[in-house]
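Structures incoming, each one as structure tokens.
What follows is calculated from the coordinates using simple rules that are stated; it is not laboratory data. What you see is a predicted model, and the numbers here were worked out from it, not measured in a lab. Cβ atoms are built from the backbone, for glycine too; each structure is taken alone.
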Structure I
Amino acid sequence: MTVLVTGGAGYIGSHTVRMLRDQGRNVVVLDTLEYGYRQALLGAELVVGDIHDRALVTEVCRSHNVTQVVHFAAYKSVGESMEQPERYWINNIGGTVELVEAMLAAGVRDIVFSSSCSVNGTPTEVPVTELAAVAPESVYAESKAMVEKILYWYGVTKGLRSVSLRYFNAAGASSDALIGEDWARSMNLIPLVMKAALGRAPAVMVFGTDYPTADGTCIRDYIHIDDLADAHIKSLAYLAGLAGLTAQQQAGSAISLNVGTGVGSSVFDVIHATERISGITVPYEVGPRRAGDAVATYADPALIQATLGWQPIHTLDDIIASAWRWHSTHLDGYGD
């Protein structure tokens with residue numbers, strides 16, 4: 001029995017692949033390598049290909065005895081999605097439909113989907129629960145929300161079983177610094193802070209210090225990449241547990257879960273933690289607020305804890321320490 005991981009050579013995918021292999025699972029990765037890195041797979045089996053290639057996906061599922069799929073393959077730039085929406089409709093939505101059709105043709109009915117807390121837009125209340133309104137504010141977020149709905153209807157019509165994991169802010173790197181986030185393609189805060197601390201960027205821009213928070217900066221929920229990988233593995237176990245139930249008992253087996261710590265950290269929390277752990281002063285500049293930035297966004301993880309038995313174990317300091325070990329030893333990312 002094998003797990004197919006689409007987009008498995010990317011940041012979150014590669015950490016999930018590694019954890020699956022460490023736990024003795026058979027894994028095959030499907031990735032175009034457009035945004036992924038072969039080196040990040042640490043020797044895991046890779047098929048270079050596209051989720052749109054239904055024949056290829058079906059053949060991979062059959063030849064590798066695939067029983068479950070973890071689906072990461074998607075474009076994820078919010079800004080780009082607003083400038084080139086067609087890329088996101090074709091890849092994120094159309095590609096997922098082709099993937100699911102190929103899975104079903106091969107008799108595979110379990111899928112864990114990489115969704116996003118962005119499906120909720122700017123939350124009206126925090127912490128954010130799964131009952132919050134689905135109100136995307138970008139094409140990227142809309143594509144994630146639409147795939148969640150598509151998976152639900154495949155469950156109703158074809159018996160597909162799915163878990164959609166709505167990530168908050170994935171961050172950090174493996175504890176041994178073998179794999180991590182390549183900052184060349186990231187606009188996330190922690191890699192930008194690391195880049196500034198290591199002299200690879202002039203300064204971090206802090207967008208607004210006049211928010212109604214303790215230090216005036218925005219608050220976000222940062223989750224360690226290994227905790228996030230663990231959520232995917234527990235989702236696979238959850239889906240496997242549904243397989244022996246009757247169709248009636250499986251009703252509603254398409255579920256969406258928030259993946260966050262429930263703890264908010266401000267921009268200055270991240271900067272100060274980096275300074276404390278690295279011993280280096282992080283240069284930053286203060287600019288005006290950005291349109292659309294929420295004051296605070298963090299998860300209520302109660303449902304995922306109750307459903308999967310999942311519990312994050314890493315703190316912000318753990319995240320920053322692991323990110324520092326990775327970035328300080330990989331100044332050019334996987335280009336090193």
Structure II
Amino acid sequence: MFGKLYAVAANAFVETIRQPIYGVLLWAAAGLLMLAPATAAFSLESGGDTKVLQEVGLATLLLYALLASVCSATGVITREISDQTVLTVVSKPVSRPLFLTGKYLGVTGAVLAGYFFLSVVLFMAVRHGAMETAATPYDQPVLVFGGLALLISLIAAAFGNYTYGWHFSSTLMAWVVPLGTLALLGALGLGKDWSPQSMTKDFGDLKLVYATALTFCGVLVLTALAVALSTRFSQVVTLMLCVGVYLVGLLSDFWFGERSRLVAETTDTGLLFDALYRAVPNFQFFWAASAITQELPIPGSQVAQVAVYALLYAAGILGLGVALFETREVG
């Protein structure tokens with residue numbers, strides 16, 4: 001069973017990486033993050049530009065993950081159902097729950113790869129800092145190491161594609177993720193003037209690390225929702241429903257939580273609000289940008305609890321998707 005699950009997940013991962021929309025979303029988000037140090041310097045508050053940079057960066061990561069998960073899920077599930085190529089898999093001894101679970105793992109792995117790379121770019125941008133004034137110096141280690149990592153990756157991907165026929169975008173990902181990570185580690189060990197420094201100096205409090213981890217926990221739920229909805233709906237409808245659930249989840253505390261406490265819980269209205277509050281995923285748990293801007297602590301225990309919440313919720317949504325897929329006519 002695990003061999004079949006791995007085969008389905010690996011196929012979904014490779015197929016997702018090779019989708020043109022995946023590369024477009026990834027590099028569009030990377031470009032926005034690279035430009036963030038120059039475009040975030042408008043808070044008119046000393047030190048406020050860095051907070052704006054971090055919040056904009058986290059929002060970019062979330063937007064990328066939402067679009068990438070929906071487009072990837074519909075690409076590997078809805079298209080296979082509409083083209084009836086799914087019959088070649090489910091007609092073999094591969095159950096529909098295993099097929100859908102494998103697709104979810106593959107799509108999640110591909111989104112995670114892109115999310116990790118964008119997180120590296122975000123850390124590099126935050127380390128560089130916002131260009132608050134014309135006299136603000138550039139962070140040379142970030143620019144040099146980051147530029148070299150990108151240049152080497154582009155050359156390797158172009159050479160492999162031209163010489164050996166390797167897929168360009170997937171080869172580029174295979175090179176830029178590890179090289180980008182090494183570039184970040186190298187920049188963290190050096191100051192802006194190339195003087196050695198402790199690697200924990202810039203992000204020693206781990207607040208930004210925890211914030212990106214919390215955001216990805218929300219991505220796990222959104223990806224599970226996209227996979228489940230893709231068994232029944234088209235790409236546009238799936239995207240609209242995912243955005244709707246996300247927006248409702250952001251306002252869940254106000255719409256359902258507060259009203260369930262204001263209305264007597266013994267009444268039908270109170271019970272309804274309480275049930276909706278428990279059923280709708282609370283995406284406020286996954287958004288920690290406000291804590292960063294208000295300089296509030298983000299404890300590691302909170303990240304662990306939210307991760308468990310996200311995994312359980314994603315499993316529940318995936319179970320609903322299995323139930324929807326079981327009765328879906330694919331022939």
So Cα extents along the principal axes in Å, computed for just one structure, reads 65, 62, 31; which one of I, II is that?
II
Identity of the structure behind 1.9 (criterion: distance in nm of label points 7 Å out along Cα→Cβ at positions 228 and 292, calculated), options I, II:
I
Quick check on the output: -11000 is helix-only ellipticity at 222 nm (-39500 (n - 2.57) for each DSSP H run of 4 or more, over all residues; to 500), derived from one of I, II. Which one produced it?
I
Distance in nm of label points 7 Å out along Cα→Cβ at positions 12 and 204 - highest-scoring structure of I, II
II
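From I, II, which structure was relative contact order in percent (Cα under 8 Å, 6 or more apart) = 23 calculated on?
On the way: I: 19; II: 23.
Going through each structure in turn, the value belongs to II.
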